[in-house]
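Since every read-out is calculated from the coordinates, none of them should be taken as a lab result. A quick note: this is a predicted structure, and the numbers were derived from the prediction, not measured. Cβ atoms are built from the backbone, for glycine too; each structure is taken alone.
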Structure 1
Amino acid sequence: MEIKYRTAEESDIDTICSLVGRAIDNMEENKIFQWDKVYPSREVFAEDISKGELFVGTLDGDIAVLYTINMECDSAYDKCRWKYTDCEYRIIHRLCVDPKYQNRGIAKNTLNHIEKELKKVSVEAIRLDVFSNNPSALALYLNSGYEKAGIADWRMGRFFLMEKSL
């Protein structure tokens, strides 16, 4: 399986929104109420694209995974006791695998890709938040060496703030 990663383009927006809609339906079927029709929205993804911060991974020409990388964060991040404070870091947002491609190691492959690419540009740490009631996402990050650094209580529930040194 070779995933080809690239920066998302404006022409990808309908496909991205459709993929995320399927992911939301899949999460809800599994009693994971992390995302909804409010967030993440088409406008959020359009803004990510316009800033060059949204990336997609394709398999056989289909978008199989997407994620955003930047330094933007909610104020809850400011209250967290981060371990890696004196280094260059980035934040992963909205990592999402199309349900038809799940359980194939794509999220892990994507996380490895992100880490490798960030190391190339001298980023030393990654931060993210993960929904406390999403066991697959929690396992992915914990098994990949991310550590819990704090919590945030947002509209959809409790999220763990996590980080990893690269």
Structure 2
Amino acid sequence: MKTQKNTSRSRKKAIPQPRLLVLHGPNLNLLGGREPQHYGEVTLADINLALARRAEIAGVDLESFQSNHEGALIERIHAARAQEVRYIIINPAAWTHTSVAVRDALAATGIPFIEVHLSNVHARETFRQHSFFSDIAIGVISGLGHQGYLLALEYLLNKLNTD
């Protein structure tokens, strides 16, 4: 009778990669062609690819999600808690100024997040200067274009290394 070696003792248990979630609000699917004077010419696919590449190098599991539907974004935030997402990067887009519901979803999950805006919302129309998110965010990046997402990611990667 052939004996099988029990390899479960000799194998190290795989340490799960930290999970990060990037959320993009309404109309960001139109980046690259939508009002380039405010939002630049980089597409959402370009942003997501750059984030994914950097996260892969760092050994972090990163998912990006965009929706034009407030409920879909809220449901994704709720799911993030069950998936043990450590941090969120969110560009709430127009919901920045209108959505108590998205704010409440973020607050309810307790997942720390960074708020990102492509344009400098403080140099634009008055209604864009109020955010329902900034006071509960761990940080806000505004006006640095697509690089704001990468800066948020770098901050969180550093934070993961010190947690």
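Details
- Comparison of 1, 2 - label where distance in nm of label points 7 Å out along Cα→Cβ at positions 87 and 119 is highest: 2
- Here distance in nm of label points 7 Å out along Cα→Cβ at positions 31 and 95 was derived from just one of the structures 1, 2, and that gives 1.6; the source is 2.
- Mean projected area of the Cα convex hull in nm² derived as 9.1 - corresponding label from 1, 2: 1
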